[in-house]
Structure 1
Amino acid sequence: MPEIFTLSLFASTIRLATPYLLAGLGETLAQRSGVLNLGLDGMMLLSAFSAFYVVHRTGDLMLGLLAAIVTGALMGLAAAFVNVTLKAKQGISGIGFYLFGLGMSDLLFQTLIGTPKTVSGFPRIALPGLSSLPVVGDVLFNHNALVYLAFALVPVMWFVLNKTNFGLMVRAVGQTPEAADAMGISVARVRYLTVIIGGILAGLAGASLSIALINTFQQNLTGGLGFIAVALVYFGGWRPVGILLGSLLFSFVNALQLQISVVGLNIPSEFAVMSPYVITLVVLIFASKRRDKPDALTKPFQRGEG
């Protein structure tokens, strides 16, 4: 029994890390260019509904995934326009996008679906050879495609940020946009691209909930997960590997909460439910003292200033 509990716990940790990881990596890219996207949760909600609705109507998982990607990209484009072109206060505009996503996803759900329904989501894919390994096989190599995608994006994001010209431009724009502009780099273009890519990854994170992990949609499906993903960026020091470690920490706490309720341990459910948010507060307290954040984060760029 303890061994089964432990293996199930770690397998759930890997699966539940997916939305944290996807959203956190996208937010990392945006913040490295100087844009704070507090509307992440709203983007995830609207994308989660888009994916669920398309799969509910067509039964096609790839169309549902495409719907989530398009929704996330459009939300990212809108966020880039407001934050980069209009130079709005990023914290305030982010809350606006969150409330829009929360309200619109609920309105569409009530209008188009009405009552909770389930869909057949992405199936698990046991990787040949690897999934049969003792102990780690089922824990690491028996998940759905979006889980594998999320973890594969960690080295990809590291490579892009540290070994490519685009990554160099992103880091330059996030640190000293005036110098980047003087070198001929379009600050606005780079920030548009990073925020849109961040929106796409937020869309994938939403889809990972509604058509891969939970296979349903309900009001406020994310439960603030997007805000935790923002906190993970600070926790991880704006580095993909740090985001991975933070995602595993938070997903472990969630998995433990679920396992506790299943095995019937005598721990108040309220304590288990609030634990991820308590950890978020602790993370933000310690992360607020970090000095390695991008210097231009939340600061609009105006050519000729600085």
Structure 2
Amino acid sequence: MKIELAQVSRWYGNVVAVNDVTMTIGPGVTGLLGPNGAGKSTLLHMMAGFLAPSNGTVTLDGTRVWKNHQVYRHIGLVPEREGVYGFLTGWQFVLSAARLHGLPDPVEAARKALATVEMEEPKDRRVETYSKGMRQRVKVAAALVHDPPVLLLDEPFNGMDPRQRLQLMDLIRTMGAAGKTILFSSHILEEVERVAQHIEVLVAGRHAASGDFREIRRLMTDRPHLFRIRSSDDRRLAAALMLDDSAGGVSLGPDGLEVRAVEFRGFARLLPRVARTEGIRLHEVSPADEDLESVFSYLINRSS
């Protein structure tokens, strides 16, 4: 099945959460990548039919999602926020989801869903006793209980230990290879590229980039980078770096150098070579603009 968004916006008063987004999500695994507060959750909730677009349309195989209860037969949603009653056991929670879907054998469906996420052993414990990772997995089980062809996952790996993350990653890849349409959000590029064949980037509510993870990684790597450098002779190092085109700008301050590298790979080769040639010892080389907001903002400015 295919989800299509056409010029979708969502605003709350004067606050625009999602701004004129157009994209198509088809079979396989797609990663929705963006910094916290980018509008990823709002977009997923509109796709799931839980939130009305202020403008534009969201359709599932050509049928509008909003106010169409039939789509819930085809969609499973794992929200980022906790929506699990703590007094229920894991078994009761997943079984209630199976019954709400009107499945012919809810007991077997619940058993199979819990087994899929490896939660059979703690299923009789109350959810309030679960770790964050266990609560995430029981939410996934509830979303999978009716075997939906479309699965929407909002930051599904939050709180999981390494083994749990790998197990869920394998499960997502397997379901995607089997033809399910899976969209999961994350603010961590490495998380997305290990699972998704295709990536959509959202920044400040706007659709910033689209492509496979190699293309997105290239865009991020090739952007200008700002480095903070301390060395045994900052002034001499600055003069040497300014002679090369890969260093677009060099400023000397009391705490060392700030270098704007316009060509990342070239600068990565240049710096150690210059230091060795000039006999300068490098004490610190650290990125000054590696926060996700600056990385993704570069993408959206580039696409404007």
Structure 3
Amino acid sequence: MQDHLKGLLITSLGVLCLVPDSLFVRLIEAEALAIAFWRGLVAGLLIALFVVARLGPRAFGEVLRGGWHSYAYILLFGISAPGFVLAISLTSVANVVFILASMPVFAAIFSRIALGEVITARMVWTMLGVFGGLAILILGSKDNEVTSLAGDLVALGVSACFAAALTTVRAARARSMLPAVPIALAGTALVIALFVDVMAPFAAFWPLLLAHGAFIAVASGLMVLGPRYLGSAEVSLLILLETVLAPLLVWAVVGEDPGIWALVGGGVVIAVLLASNLMVLRRLRRVAV
């Protein structure tokens, strides 16, 4: 029981540290890729220090010797990180976080393809409900000046990419992929620096840029530690908090109205995922009893 409470507290704190992520992107008046550079570099360096302190410097070499699983994860995670910032710059925060909530659905599809896992009846209706909600959200983007179809499609690509990255982690579950996270973040930052003037926004926004990366680093560390003491259904439910709170925070601070279509479509997505995860949690508790 004590470990379970510890897991709830650590994971909840990690989720709360993720909530301001999109707000930082809104507050920093700079090119999206420049923001992605500092977000990735600062977070990557801080997470690297955490890895060295916890696992030792050899952990980086071990993950790089992990074969195609490691390289696929680094590539997919590296694409997802700047993709999130780009999506936020193109469409509303609400649209992005509601679309990213579809990650478990993509993960189930990729797990079926790559790992041969069975898609249950519960997952089938979850997929139908989530994609129905996303259809409402995306079709309504044309009626809101802060949303765009291009941004929605980028967010959908990020959701699929990150789900694919999680599938590679499950395929190589004997090896910790935590050391691959700073490699992906810092590596992507270095690639961005070749094409974008990343120093231009630093003078004016350095406190926000450093804080942004620090929040991501802390959230990543806590989200690695906390779920060790929880079931996947409980973790999924806690992550839904970020989906709800992030657009509300941006709405409160900068007045970004998500629009009725985003609220309706996002509400459908959250309700379907909430019901699906509660069913899993209830079944697991019944089995335990």
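Nothing in this text is a laboratory measurement; each read-out follows from the coordinates by a stated rule. All values reported here derive from a predicted model rather than from experimental measurement. Cβ atoms are built from the backbone, for glycine too; each structure is taken alone.
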- Task: Supply the structure label, taken from 1, 2, 3, corresponding to helix-only ellipticity at 222 nm (-39500 (n - 2.57) for each DSSP H run of 4 or more, over all residues; to 500) with the calculated value -27000.
- Result: 3
- Task: For mean projected area of the Cα convex hull in nm², for residues 92-203 alone, the calculated result is 11.3, so let me know which of 1, 2, 3 that is.
- Result: 1
- Query: mean count of other Cβ atoms within 10 Å over residues 52-59 computed as 19.4: which structure among 1, 2, 3?
  - Reply: 1
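Quick check: 0.95 is what I get for Rg/Rh (Cα atoms, Kirkwood Rh), calculated from one of 1, 2, 3. Which structure matches? Working shown, then result.
Numbers: 1: 0.98; 2: 1.09; 3: 0.95.
Matching structure: 3.
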- The highest value of relative contact order in percent (Cα under 8 Å, 6 or more apart) among the shown structures 1, 2, 3 is in 3
- Value 0.15, calculated as FRET efficiency 1/(1 + (r/R0)^6) of positions 84 and 124 (r between Cβ atoms, R0 = 30 Å, to 0.05) from one of 1, 2, 3, is from structure 1
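One of 1, 2, 3 was used to compute mean count of other Cβ atoms within 10 Å over residues 100-107, and the result was 18.2. Which label is that?
Source structure for this number: 1.
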